[in-house]
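Peer 1: In what follows, structures are represented as structure tokens.
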Structure I
Amino acid sequence: MKSTYFLPLLCLAASCSITEDKPNIVFILVDDLGYKDVGFMGSEFYETPNIDKLAAEGLVFTNAYTSAANSAPSRACLMTGQNTPSHGVYTVGNSDRGNSSFRKIIPVENTIFIEDNNITLADELQSNGYSTISIGKWHISEDPLRNGFNENVGGGKWGHPGSYFAPFKSPPIEDEEGAYLTDRLTKEAIKFIKRNRGNPFFLYLPYYAVHTPLQAKDKLVEKYKGKESSSCQNNAIYAAMIENMDSCIGEILLEIDKNKLSENTIIIFSSDNGGINAVSCQKPLRAGKGSYYEGGIRVPTIIKWENHIEEGQINDFPISQLDIYPTLLDIIGAEPEKNNLDGISLWPMISKGELLPLRPLIWHFPVYLQAYKPLKDDARDPLFRTRPGSAIRMGKWKLHEYFEDGGIELYNLVNDPGERINLADSMIEKRDELYQILNIWRQEHNAPIPSKLNPDYDCMLEKAEIERFGQRR
């Protein structure tokens, strides 16, 4: 692939009339897929030939970020086009997760679901003539039919399946016993494509895979049990889930081609957050799902539009999933019903090679998320994947602030993508510059910062527990 910082995206069709002939949109969102859990991003253990082919035929963003490090807030940001303070979905479930004795402050109360009156990306596309369907994990309201979708298969408030093999329990989809959930959702997607090939459609396909429980077909699991690995990516069941998901994506891409829809279909592939570090590490990136270090928020991302996007391009410009909403509306020539979207349209950069202004990417997480596996999470401390704080990336620089102790970390992501060398005390001018930008953003977005002390907090017990884990390393 040819590497370019700003990617000119060519309109090669005879006519570039986007507003008159709206393209179909297929958005494939994988659950908990890490930055390096696919071949085109460097994995040598997982086999993803169909996704790799999609990458080779489209545009790959190497600095693509989710807006949160776990599922519900990430998806809420994606669908509303707004960052966490606007909708209040900061985490999954309650905000005071983890042992109360180790939480110094009382976190901000979490909002479980987006409101029905939130204008989602699906609402916007529906009002512009699109048939809309959500197939798979929804997780941000009781029912996606309340939030702009004409059809829903398998989506509700639950965040993971009861089983990947039928009977699934949740989602409540019927199938013959032993059927595999990812295959089942793929069949529904193919049926939707067939019956909507004559009109513009938005197919939102948020697979439950590769979220836990880790369950896969025996034949694929045996294949990976016999495969050698020289890295920390070596889980045979997880690898089998990834390959099965890749095969299903291949079926969908084939169906698009068979129906002669490729030139009029935008295909987006991404993940809702980083992978679980204890299952599949993302070295050199640090940590994983639930962390605001790079491994928790940087994700593999592809966009393809045949004869409109030049094949085999890599773009290093930092983007956020918040940018997807305004970018798609820009492509179809639609004005958003609301003017307070937090992302920007990438279309000028993509279509004309325009230099976009350097802008901050910001994450606000005023809540707690307990450790997954303390000795493998690679977090700031072993008790929590994330403690309350904010983070900002601006160009190559990234700053973390923690509300409990006022801790500041500053990293140069070009030289130190693993966020190991804290430059906060040596690069004071850069630290203060980013901190000021972060503070102004929080004021403008009314971002709550928790400060009330937790009466259950036990400093000595916390210190002893941290030391105990330190001795076990």
Structure II
Amino acid sequence: MNWYKIGLATTGVFAASFTATDCKFSNENSGIIKPNIILINIDDMGWRDVGFMGSEYYETPNLDALAADGMIFTNAYASASNCAPSRASMFTGQWTPRHGVYTVESSERGRSMDRKLVPTKNTLFLPEDQYVFSMALKDAGYVTCHAGKWHVSEDPTDYGFDVNIGGWKSGNPGSYYPPYTLVPLEAPSDDYYLTNLIMDKTLEFLEEVNDRPFFLNYSPYAVHTPIQPVRDLLPKYENKPAWKGQDHAAYATMVENLDTQIGRLISSLKDSGKFDNTLILFISDNGGHLRYTSIPPLRSGKGSYYEGGIRVPMFAHWTGHISGNTVSDIPVTMLDFFPTFLELAGIEKPAGKLLDGRSLLPLLTGSGTVEKRPLFWHFPVYLETYLGEGDPTQDPLFRTRPGSAVRFGDWKLIQYFEYNDLELYNLNEDTGEKKNLAETEPGKRDELLQILENWRKKTNAPVPTELNPEYCHN
């Protein structure tokens, strides 16, 4: 049995079940051939967790080949350092203060006695009135499919997806082996790996779109926890030498298997003749989980607003339009995807829709560039540490405390609200953010701080000031 939901044909996230042969799309209004779009958004994959970004431990031959034949971005950024706010900003094309999704679950993470401020209340899901890019593409005639993790509402079909494969409010699968517990999919056998099943059903969708343009949001739960190995790959990595701190065999099997599934996707596109007319964007929703991977030379990882938490692997591939073997060091962000897709599909910006990103299409096709602009992050919340004293964040208790950050050119400023701590880094000279220049470069510090304060005012970004009565300062 295949679990899907399509349009308004059914009700309830888990209610509809039918075979792929029941899901036929017509070719009406297809006189203009629009490019297909595939967004591959991996969960918790670190900046160095793929071969095309330099890893010599993880094996990702399919991704490496695609990246080599396209454009690799060395300064690509997630719109937040953990899952839900990253995805909410990506789909809306807006900075976090505009939709209020700042973190996963509660903003009061960690012990209350360690939190000086009362954090801003978190919004768990996308507001119902948000118009996201999957809705724009559907309205323009695209057949739309979500496959895998959703995490920003109860049901992705409420946000422009015709087909939903295994997505709902859960941020993790519970298990990659049956029963999947938190994923609404039925396993064909007792040991069928979830990542493989999601690709099976994705390929069934692609078989049925015929000549209609399609948008696929492929976002498998992998490589998010729980870290459960693909068993037949485990011996290879258990006997493989580590590379710059990357040595977690079980995690490595999940990375390789993910790459294998994407290889199946590419083969299917080529066999059906759809590959050449398909833009493929690959990115991770935030930095890697430091219990399982290493991200040299970046500082910290998932949940932090140092580079390891927000700088992510990214490439774009589109046969005949994006030159192969190209690398861009221009800072880009997930917020750029919404305007990119609009321009690619020839869609006018929806009336009244505020977009904070810029179209990457001129950069991708070589017809232009992206102007220098500041990139922002706002996190008026707390997020507890994974590693304690071993976590290279500001302190051993939290991956992040309430604050904001801005990158402009080579410079990055982080401001923490509790004591107005300021950290300034030159990322060109200090990618690992080891040397705080806030005192020695006051001019640059004040310039970026003014940019940040003006942006917060413009976006009505909340800055917590209420003191927590339970705070115990040692």
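Here, each number is a calculation from the coordinates, and none is a lab measurement. Bear in mind the structure is a predicted one, so any value in this text is a computation, not a measurement. Cβ atoms are built from the backbone, for glycine too; each structure is taken alone.
Peer 1: Matching task: 27.2 is the computed value of mean count of other Cβ atoms within 10 Å over residues 87-94. Pick the structure from I, II. Present the calculation step by step, with values, prior to reporting the outcome.
Peer 2: Numbers: I: 19.1; II: 27.2.
This figure was derived from II.
Peer 1: For structures I, II, calculate mean count of other Cβ atoms within 10 Å over residues 311-318 and state which one comes out highest.
Peer 2: Top value of mean count of other Cβ atoms within 10 Å over residues 311-318, among I, II, belongs to structure II.
Peer 1: Here's a follow-up. With distance in nm of label points 7 Å out along Cα→Cβ at positions 71 and 247 computed per structure, which member of I, II shows the largest figure?
Peer 2: Biggest value here belongs to II.
Peer 1: Continuing with the same structure: Taking Rg and Dmax of the Cα atoms in Å, for residues 47-94 alone from the coordinates of each of I, II, which one would give 14.5, 42?
Peer 2: I
Peer 1: Let me ask something else. One of I, II was used to compute distance in nm of label points 7 Å out along Cα→Cβ at positions 255 and 407, and the result was 4.7. Which label is that?
Peer 2: For distance in nm of label points 7 Å out along Cα→Cβ at positions 255 and 407, the value 4.7 is produced by structure I.
Peer 1: With distance in nm of label points 7 Å out along Cα→Cβ at positions 127 and 423 derived from the coordinates and found to be 4.4, which of I, II does the value describe?
Peer 2: I
Peer 1: Given a computed value of 1.00 for FRET efficiency 1/(1 + (r/R0)^6) of positions 119 and 287 (r between Cβ atoms, R0 = 41 Å, to 0.05), which structure among I, II does it belong to? Intermediate values should be presented prior to the final figure.
Peer 2: Working: I: 0.75; II: 1.00.
Label of the originating structure: II.
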